[in-house]
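Just below sit the structures, each encoded as structure tokens.
Just so you know, all these numbers are worked out from the coordinates, no wet-lab data involved. Just so it is clear, the structure is predicted and the values come from calculations on it, not from any experiment. Cβ atoms are built from the backbone, for glycine too; each structure is taken alone.
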Structure I
Amino acid sequence: MALRKIDKSKYTEYLKYARGCTANRVYPVSIATGSQDGDIYFDGKGCVLFWHYCGFVYISGDVSEDVIEEVYRSFLVPDTERRFLLITDSKFVSDYYSGIDMLRVDKRIEYTHSGILEKQPELDDGFVIERITSDNIRVIQGRITPSFSWKDRDVFLQDGFGFMARSKEDGSFAAVAFSSAVSPEEVDIGVETAETYRHHGLASYLAYKMCEEIIRQGRRPVWAHAETNTGSQKTALSVGFKPIGINTVIQKK
């Protein structure tokens with residue numbers, strides 16, 4: 001077997017590979033630093049695979065055909081303990097998997113932020129903004145929420161952060177923006193808006209609040225979305241994000 005699973009006590013030894021990952025750094029670094037849950041695999045020669053709790057997978061270092069063949073046989077083909085989405089900027093890797101009927105190949109746009117915030121979006125009068133706390137986290141609903149990328153709620157409240165919008169009328173959950181992945185240098189932002197409250201500008205307002213907080217902490221906001229997600233693209237551009245590349249996403253159909 002080319003890839004060997006690494007014991008969590010040794011994760012920091014692979015931090016240089018996490019920081020050297022060209023497709024994305026914040027998710028691999030979040031695992032290597034122990035900030036978030038995930039698995040690390042090493043081929044013993046200079047190739048490291050980072051599998052985040054949310055299912056995002058990144059490969060760093062010298063990728064051999066043996067490694068990508070094993071990834072296919074051991075992770076992409078079988079049913080795994082959690083989803084397995086390989087995100088790569090390597091043409092060698094994406095070409096290898098292209099054309100395999102049982103695999104789905106998509107594109108993902110990556111963004112970075114200049115650290116300069118322009119005019120804050122206006123907040124609709126019908127909503128109130130709250131920081132996520134132990135008192136209100138249970139009202140958050142949807143798919144892209146803290147539970148998407150944080151295995152433990154208490155760890156999120158300790159090492160992550162976010163903001164939510166609630167209806168002034170009945171206090172119901174409307175939208176959330178939160179730290180989907182964290183590293184000492186970067187924070188990736190996740191956003192979810194309840195269907196009932198879409199088209200009120202809540203995603204842009206909360207994304208701006210997140211950028212403001214991340215920059216205040218001395219870190220850099222990052223953002224990414226599926227190429228087809230025009231709503232996420234509009235939100236990113238509205239708060240100062242700039243696209244920096246397009247990755248390939250490979251997963252089982």
Structure II
Amino acid sequence: MSLFRFSWFPDFAQSIEELKNMAMSENWDYNCNPTGRHPILVNYVHHTFEKVEGENKIEKEGGFSCFNTGLVTENQEEIFGYFQENKRPGTTIPYYFIGWRKSSHRDLSKFPKLAEVATYITDSTDLIYDVALELRVNIDHIIQDNKTRFPAPFNTMDNYMLSNILQGTIADAKKRVRRNYKTAIPQYYKEKLQLLLPLCLQSKATADLALVIEKENGVYRASTCLTLDMAINNARLIAKPDDEWLKI
């Protein structure tokens with residue numbers, strides 16, 4: 001992982017706990033399969049660092065460095081990761097982690113410019129589901145490659161029966177996003193911005209899976225689905241989802 005190649009951490013789990021306590025209150029654990037180890041925040045930190053590193057947004061000054069986590073405190077102060085050069089002999093890791101710092105912290109005054117946040121969005125229209133575009137769904141691929149992600153009893157159901165149910169569920173999702181554009185939640189995965197729609201298999205009030213859709217050549221295409229835990233990992237990189245079907 002890029003972060004661990006960049007910096008040595010005395011206790012990464014403790015560092016994650018400290019960041020959770022400093023940042024604005026969120027539930028960083030999975031709703032479906034909670035772990036107690038803040039896995040969404042762990043994923044967020046690693047991918048955010050990788051993104052800002054790729055965008056050359058890590059600031060370095062006089063043997064110190066910092067990056068913008070994209071998180072804020074309850075009082076809306078930005079939070080930064082703060083590092084110092086690693087001078088331990090024999091190591092190939094250039095920095096070691098000192099701690100998380102609010103933008104007002106004296107330690108950050110050594111940087112003429114504070115590090116900028118990661119950029120995920122270049123065209124704001126990509127965040128809104130365009131109801132005028134056709135949605136083409138590869139039902140066979142979704143079922144054959146992702147059946148283990150379906151909850152019981154759907155994961156053992158005959159493929160033809162499941163196909164019929166899935167098509168009806170997708171039709172409901174399309175109606176839902178027409179009523180409320182916020183139903184389509186953006187996610188970032190493998191350097192692509194995609195949208196997520198809820199798949200409510202058992203109850204129209206509760207999502208069981210997330211359908212991944214991607215704009216390509218003037219149409220939307222869908223060929224995979226995610227568990228809700230997988231979906232929140234990807235969606236939280238951009239922002240905290242505020243729709244009721246996918247939340248932390």
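Given structures I, II, which gives the highest value for relative contact order in percent (Cα under 8 Å, 6 or more apart)? Mind dumping the intermediate values first?
Values: I: 24; II: 17.
Greatest value across I, II: structure I.
Looking at structures I, II, which one was mean count of other Cβ atoms within 10 Å over residues 29-36 calculated from, given that it came out as 12.6?
Considering all the candidates, the number was obtained from II.
With distance in nm of label points 7 Å out along Cα→Cβ at positions 173 and 237 coming out at 3.0, pick the structure among I, II it was computed from.
Numbers: I: 3.0; II: 1.9.
Clearly, the read-out refers to I.
Can you tell which of I, II yields 13.3 when Kirkwood radius over Cα pairs in Å, for residues 37-116 alone is derived from it?
Computed on structure II.
One of I, II was used to compute Rg and Dmax of the Cα atoms in Å, for residues 45-180 alone, and the result was 23.5, 64. Which label is that?
Corresponding structure: II.
Between I, II, which one scores greatest on mean projected area of the Cα convex hull in nm²?
Looking at the calculated values, the largest one is II.
Out of I, II, choose the structure whose coordinates give helix-only ellipticity at 222 nm (-39500 (n - 2.57) for each DSSP H run of 4 or more, over all residues; to 500) equal to -8500 when calculated.
II
A value of 1.00 was computed for FRET efficiency 1/(1 + (r/R0)^6) of positions 21 and 189 (r between Cβ atoms, R0 = 35 Å, to 0.05); which of I, II is the source structure?
On the way: I: 1.00; II: 0.75.
Attributed to the structure labelled I.
Taking mean count of other Cβ atoms within 10 Å over residues 77-84 for each of I, II, which is largest? Please report the intermediate quantities before stating the final value.
Numbers: I: 12.0; II: 20.4.
Checked I, II; max of mean count of other Cβ atoms within 10 Å over residues 77-84 sits with II.
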